[in-house]
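Listed after this line are the structures, all set down as structure tokens.
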Structure P
Amino acid sequence: MIEKMKFVSISGPKNDLDRMVNQYLSHYEIQLENYCKTVRIEALTMVDMARKEILPAVEEYVSDLATAAAAKRAVSAELSCGYEKKLLHRLTSLVDTMDGRVDALEEKLVQLDTLRSATEEAAFICGEIIPAMGELRAVADESETQTAAGYWLFPTYGDLLFGVK
């Protein structure tokens, strides 16, 4: 059944309407500023965690894995070290990708600092920063699945899901 739409008419003194509109716009601006500050902090934290914790942890595992492969080869040149080689290639590729994505996110954060309004910042965050954070997160998650637990500094998803006591 189709009903006729009824329109609401707002009436009152112009000053009251202007005050209400300004109040709503002010709240909108505050929400945008809070959103921008929150995402900026999250992105900076992500860059910091990747540079100071995740990349060094994966690199330490890569180094120990390479040392183990070299030790095997020293014992016998006939040992293939296939597992170590494959994992070393995979982890090295992930480290390089992660490093590039951290650089890209840092560049976008520098661009974000050049914007003048909260509206411009929010649009840039939505279109550029959030996707860059997602790309970095994806490679960090993949690195977590390939890195031995003893090297990983953060609780795993399994720890978080099943470790609550």
Structure Q
Amino acid sequence: MHHLLPPSVISALSTIHNSDYEILGYSFDKQIAIEDVEEAIKVIDNYSRPFSSEDLTKLLAKLFVKTKRKADDQISQDLMFAAYVEELIEYPADIVFAVLTSWPKQSMWWPSWHELHKEIEWRNKRKKLRQALVKKLEPNKVQKLFNKATKDLKNVYRR
């Protein structure tokens, strides 16, 4: 997806890591045109579409048969599936797919929501990139509001 971002965004992009080299966020070393920032946000949004609840249910069913779990009644299992779908629908489909399909290779046990959430958030670097891009737009929004307020005041005093 990075290759689809405007070149000005790519060239200005810096990664912020912690001591374990996990990505904490992003910053920008140079000025970027507002249009390029907006275009980058659109690209990220296009690549961050979630699965439908039906597709999520199918993926969870595959995970269910590939892992072990404590014995639960049907109502508990239905509630668990519904809760997981409700949460997973907020995340990009490709990341959810990668986490759910790789889980049985790393554990024979059904994952807790905490485990899935941690794994998804770790992989969801574009969320952090999008947050940095949106933050880059905020000063521009403040400037627009200031300009509008100033213009409105000038119109009031002209009367």
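Could you tell me which structure in P, Q was used to calculate helix-only ellipticity at 222 nm (-39500 (n - 2.57) for each DSSP H run of 4 or more, over all residues; to 500) as -22000? It must be structure Q, since only it matches. Can you rank P, Q by volume of the Cα convex hull per residue in Å³ and just name the one with the largest value? That would be structure P.
In terms of relative contact order in percent (Cα under 8 Å, 6 or more apart), the structure with the greatest value among P, Q is P.
A value of 10.6 for mean count of other Cβ atoms within 10 Å over residues 22-29, calculated from one of P, Q, originates in structure P.
A short reminder: the numbers here are calculations on the coordinates, not readings from a lab. These numbers were taken from a predicted model, which means no experiment stands behind them. Cβ atoms are built from the backbone, for glycine too; each structure is taken alone.
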